[in-house]
Structure I
């Protein structure tokens with residue numbers, strides 16, 4: 001079994017779901033976070049107290065501001081990582097779960113794009129809610145309604161994996 005730091009690096013660099021807008025829609029800044037510096041970096045709008053996700057410092061699965069990241073980001077460890085560190089999940093199994101979750105997220109993104117939502121700068125949950133409101137207001141041809149049905153199932157399947165394997 002790998003030391004905890006190496007295991008965390010392996011899993012986190014394979015995953016990135018906490019930074020790419022899949023797990024979180026935003027990150028609430030906490031006392032001690034350098035909001036001014038985050039604004040200087042263009043990551044935080046004026047007077048904002050939440051860092052929108054996907055994080056603009058997220059590059060692949062690396063953080064471009066790792067040493068300056070908000071406290072919540074520094075402290076967050078998903079359930080999957082905790083279970084791997086405590087030996088309840090093997091590294092191989094954790095990597096399989098990550099691959100599955102990323103595949104499910106990619107399917108959601110694909111279906112959103114099929115419905116005209118290609119805004120990768122907005123968290124998946126917010127994108128889904130926007131499309132849902134549009135569809136519920138009567139917008140959409142039969143083909144779009146069918147795609148929306150597939151999207152709804154795909155979002156549910158992703159949320160099941162996230163809630164069972166990633167959330168505390």
Structure II
């Protein structure tokens with residue numbers, strides 16, 4: 001069982017992809033400062049967190065009841081950050097129209113619904129099937145095999161960023177790094 005995650009890290013997707021029957025746990029209690037409402041992307045100056053603001057979240061509230069706050073124009077800031085970070089990556093323009101609706105309008109009120117919709121999109125774009133034949137399983141431990149990153153020459157390879165880093169940089173080949 002995995003926790004809900006906002007554009008989860010590559011390691012999360014490796015676990016998801018390698019598992020035969022993984023479900024997203026929505027009954028757990030909300031935990032602040034985790035992948036539930038934040039992701040890490042590669043900006044020109046280094047890794048940066050994108051954080052979805054939530055309404056008065058307490059650690060005693062089930063994650064399924066956490067509402068997204070519209071405070072601070074976060075959608076615009078996240079989309080601008082993604083364009084800045086990945087606008088020059090090989091596949092950003094190819095996938096941008098798929099992600100844009102999540103940032104141009106209010107698509108979901110609850111964090112788990114927003115995360116689930118993004119997760120479904122990512123799985124469709126990368127062609128991730130949850131059930132992987134046992135003879136094709138890979139170890140999910142260890143670091144991700146380095147792949148092309150736009151700022152790699154300046155920053156070095158940044159491991160375990162958000163899945164969008166892998167998707168925007170590697171496109172259809174992203175599945176081979178999971």
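Look at FRET efficiency 1/(1 + (r/R0)^6) of positions 77 and 117 (r between Cβ atoms, R0 = 30 Å, to 0.05) for each of I, II: the largest one is in II.
A value of 121 for volume of the Cα convex hull per residue in Å³, calculated from one of I, II, originates in structure I. Each of I, II could give distance in nm of label points 7 Å out along Cα→Cβ at positions 125 and 149, but the derived value 1.8 comes from II.
Largest in relative contact order in percent (Cα under 8 Å, 6 or more apart) among the labelled structures I, II is structure II. Each of I, II could give helix-only ellipticity at 222 nm (-39500 (n - 2.57) for each DSSP H run of 4 or more, over all residues; to 500), but the derived value -17000 comes from I.
No value in this document is a laboratory result; all are computed from the given coordinates. Since the structure is predicted, the reported quantities are computational estimates derived from the model, not experimental observations. Cβ atoms are built from the backbone, for glycine too; each structure is taken alone.
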